[in-house]
1. Between structures 1, 2, where is mean count of other Cβ atoms within 10 Å over residues 134-141 highest?
2. Hey, mean count of other Cβ atoms within 10 Å over residues 142-149 derived from one of 1, 2 reads 20.6; which structure?
3. Check the numbers for relative contact order in percent (Cα under 8 Å, 6 or more apart) across 1, 2 and tell me which is largest.
4. Work out the source of -13000 here, i.e. which of 1, 2 gives that when helix-only ellipticity at 222 nm (-39500 (n - 2.57) for each DSSP H run of 4 or more, over all residues; to 500) is computed.
5. Could you figure out which one of 1, 2 the value -0.27, -0.53, -0.88 for log10 I(q)/I(0) by the Debye sum over Cα atoms at q = 0.08, 0.11, 0.14 Å⁻¹ was computed from?
6. When mean projected area of the Cα convex hull in nm², for residues 110-165 alone is compared over structures 1, 2, which one is greatest?
7. Rank structures 1, 2 by FRET efficiency 1/(1 + (r/R0)^6) of positions 14 and 70 (r between Cβ atoms, R0 = 30 Å, to 0.05) and report only the one at the top, that is, the highest.
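What follows draws every value from the coordinates through simple rules; no lab data is involved. The shown structure was predicted, so the numbers you read here are calculated from the model rather than taken from an experiment. Cβ atoms are built from the backbone, for glycine too; each structure is taken alone.
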Structure 1
């Protein structure tokens with residue numbers, strides 16, 4: 001039976017590249033998003049199942065994994081890719097928006113990671129991957145909520161890796177240090193042809209990590225354009 005890939009927080013960039021690569025690799029694909037109607041084209045292209053899920057809500061995540069297990073089975077690869085941020089001066093930030101940023105960026109990662117681990121531990125194998133950002137390791141001025149969430153997500157991934165990897169569950173965190181190229185992104189013209197990360201290239205790295213032999217597992221990878229300063 002072919003492997004199953006679940007991508008949570010699916011959009012038109014990196015998640016779409018991951019879905020296409022998974023389908024090309026022969027995996028059965030499941031896509032989850034708050035607005036699943038936007039995924040119909042990608043689902044048709046990859047023959048994926050679509051699920052509605054707000055990853056920051058416990059009941060949504062429980063329903064997602066219950067339906068996935070019933071429809072396809074236990075996932076071999078789960079990628080957590082949702083993102084939300086609010087910017088602004090520290091003293092002017094709306095606490096409601098800060099809470100939302102933390103719930104989507106970090107707490108949702110815990111919910112999805114926990115649900116995935118429960119199923120994978122029963123079977124004895126699997127991969128759980130988390131998408132981080134420059135803010136996972138650097139807190140920028142005017143972006144405290146995003147840094148709080150991404151720092152937390154990285155800490156979650158590191159703790160999960162230390163707990164679960166000895167049990168044959170490969171946990172990995174990816175620091176995406178730079179902008180990901182999107183269709184009609186105005187930043188692309190400003191940064192030049194080499195100034196942004198290509199989503200297909202990022203996806204290839206995710207799958208390389210998923211396929212690693214367990215004698216040489218990676219827990220964290222930093223990816224950035226070669227012209228990016230760091």
Structure 2
């Protein structure tokens with residue numbers, strides 16, 4: 001439903017330009033357009049957004065239940081796929097059917113992402129496969145990066161869907177691969193010390209997101225400073 005294209009609505013609202021340079025973007029775009037053209041009429045953008053949001057909540061629940069039965073991790077994989085389908089196809093479907101609602105779509109889609117991410121991190125923190133402190137660090141890093149993205153969308157009229165070669169789809173793929181690893185063994189050995197696999201991955205992810213947020217923030221501050229010099 002995040003159908004931010006270069007267009008204006010009857011209210012005079014001008015949408016931001018979407019930028020996605022992730023690894024999977026070209027293939028993903030073609031696949032989503034193929035599905036959108038062939039989707040039955042009962043499939044709507046709102047229903048897809050609800051599917052994506054519900055699947056992300058279910059991811060968190062599945063992680064939490066995996067504390068008691070590791071096979072619940074298979075449910076995480078299924079929910080990640082459903083989350084991708086709902087979260088990625090809703091905006092494409094709206095554009096193909098020419099029923100875009102840029103403000104509504106942007107707001108609802110990204111608030112769903114925020115609440116869904118909170119649920120996902122809560123589930124991970126309760127899973128026993130990731131220390132709660134690392135889950136909190138990942139959530140804080142995501143929220144900081146998301147806040148920067150939303151502010152940049154408003155101030156620069158440019159919505160950055162990816163950071164470098166990584167976007168939401170790449171993150172889902174990495175999380176799915178990591179979850180499959182958990183099915184075999186949630187532990188890793190580094191320099192003779194047993195450490196939770198997701199503690200390592202989560203710490204790296206949180207550090208990278210914070211670093212990206214700082215880097216992008218500084219770049220945008222310099223850009224805005226040049227564009228709006230003191231007279």
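1. 2
2. Attributed to the structure labelled 1.
3. The maximum falls on structure 2.
4. Structure 1 accounts for this read-out.
5. 1
6. 2
7. 1
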